[in-house]
Structure P
Amino acid sequence: IRSEGAMRGVLSTTDLDDASLVAKAKASQGLVGRDLVKEVMPTQLEKWTNELDDWTIREIREAAKEASLGDESRPHVVCMDFGMKWNIPRHLRSRGNRVTIVPGNTPADDILKMGPDGVFLSNGPGDPEPLTYAHKTIGELLGQVPVFGICLGHQLLSVACGAKTFKLKFGHRGANQPVIDLETGKVEITSQNHGFAVDDQGLPDCLEVTHRNLNDDTIAGVRHKDTGAFAVQYHPEAAAGPHDSHYLFSRFQEQLNEKCGVNA
């Protein structure tokens, strides 16, 4: 694996023949070009109300309560679910938002009819390139509402803007991936689990790189220059930790509050 990179493999408790197992591994489908999201995304809309049970954001949670907003007055975030980790909507809800989760193939018109103050693009499995329905929807949402994406959501936002992605030799795995914020110069220790990355070659002019992975210098964050939409190639919601990147939710919250006129 160290020499050749990530490879297909087989685990079995019934077939114990080496040659048979190798043949099955070779015959299995790879990741490139496959839409794995359709196998894991939800089939219907869900109103999310669960919050974080986490001392690290106690002050954020208390501030949201002190605002004493009725539920309908809270900023409304619509999350496009491509295989989302539940700690993400918990973060969004704990910051005082109404949160609606929709399947990742929901059209932009249907999302906009919900009156969102912002749209979140979730993580998910596999290759972002085949998800043409997501590219189209995201492209139509840009400039309409604030947009924030994580992991696969980062790749999908980038592709919707005209970027390309590629399969990493090994992928980025684990809870100790160093990332630098190019604006502040600060280094974050991040949680990552992905096999694809946004390609530096041919990056569209509308996108600027905001973060880089310090292990291999790949793109770890982008921002749309005109709309303010942004995304990162790691998990700021990671549980348990690291919590270095929680500020990204606060950055999105500022955009949401401005959009709906809430004083934070």
Structure Q
Amino acid sequence: MVRAWSVEWAEGLTPEGEAWADSTAMLKDAADDVLVTNEMPFGFWHPTRHMFNIDRAREWANLHERSLDALSKLPVRAVISSRPILSGNRLVNEAFALVDGQYQFLHQKHYFPAENGWQEQAWFETSKEGFDVASVAGVTVGVLLCTELMFSEKARWLGQLGADLIAVPRATGSDHRMWRTAASMAAIVSGAYVVSSNRVGRYDIAAPNFGGGGIIIDADGNEVAMTNRHQPAVSVEIDKAMTAAAKSRYPVYVR
């Protein structure tokens, strides 16, 4: 049975050095497992202001490109993450899986906030439409990137496509109330486990104070675990019999 991991990784993380070793140490016995990282996990969060900066965007995209090798060497079966990729004069936020070191496209983010700290509408666009599922390490997976978790009809759609796991990389603040509620609703309407990871900390007074709090919800909508600074990684076994049963119950079966 596959385990899925939720983590909280530090703002400004790079894929080398002591901080990287500390962040990934808990995975040493996770050879058959799936790791869900936070949203665009490397470097500092750049879309804090409305004006798009092409130099910062390129630097951020290049850092994530270089980081793929480090992610592929983690002692897990698969990594589910997202990264910024230059697309014309904007970025796209692309979710992907690294399965046995091989890159697999999963999804591009569609919904972008536009407020202080999260001026994503000015920085991002979507070049590949759609919400779909894919087989990742023997588990049927869909992805909702951060704000997309607030649209429960998308979680319901992924459940109808057969998702056992909805991965939700996030970059959110310290108020977890809405995110815990949204994660539970996503599981309730999809009959899938929801595993969400978040970044933690801040680098600048003008930047968001990211609140950590990775969330795991089971296929019945019950909160299983949540990360904190004392336990920055938590996991759950993905029971496909449980997701199959959940999809036959209310409200998932309602069409």
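Laboratory data are not the source of any read-out in this text; all were calculated from the coordinates shown. For clarity, every value in this text was computed on a predicted model and none was experimentally measured. Cβ atoms are built from the backbone, for glycine too; each structure is taken alone.
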Ranked by mean count of other Cβ atoms within 10 Å over residues 37-44, which of P, Q sits at the highest value? Q
Calculated from one of P, Q, P(r) over Cα pairs in 10 Å bins from 0, in percent reads 8, 34, 38, 17, 2, 0, and the structure in question is Q
Mean count of other Cβ atoms within 10 Å over residues 165-172: greatest across P, Q for structure Q
Supply the structure label, taken from P, Q, corresponding to relative contact order in percent (Cα under 8 Å, 6 or more apart) with the calculated value 21. Q
For which of the structures P, Q does the calculation of semi-axes √(5λ) of the Cα gyration tensor in Å, for residues 85-156 alone return 19, 16, 10? P
Who wins on mean count of other Cβ atoms within 10 Å over residues 29-36 among P, Q, i.e. which is largest? Q
Which of P, Q leads on distance in nm of label points 7 Å out along Cα→Cβ at positions 13 and 45, largest value: P
Given that distance in nm of label points 7 Å out along Cα→Cβ at positions 77 and 101, derived from a single structure, equals 1.8, which label among P, Q identifies that structure? Q
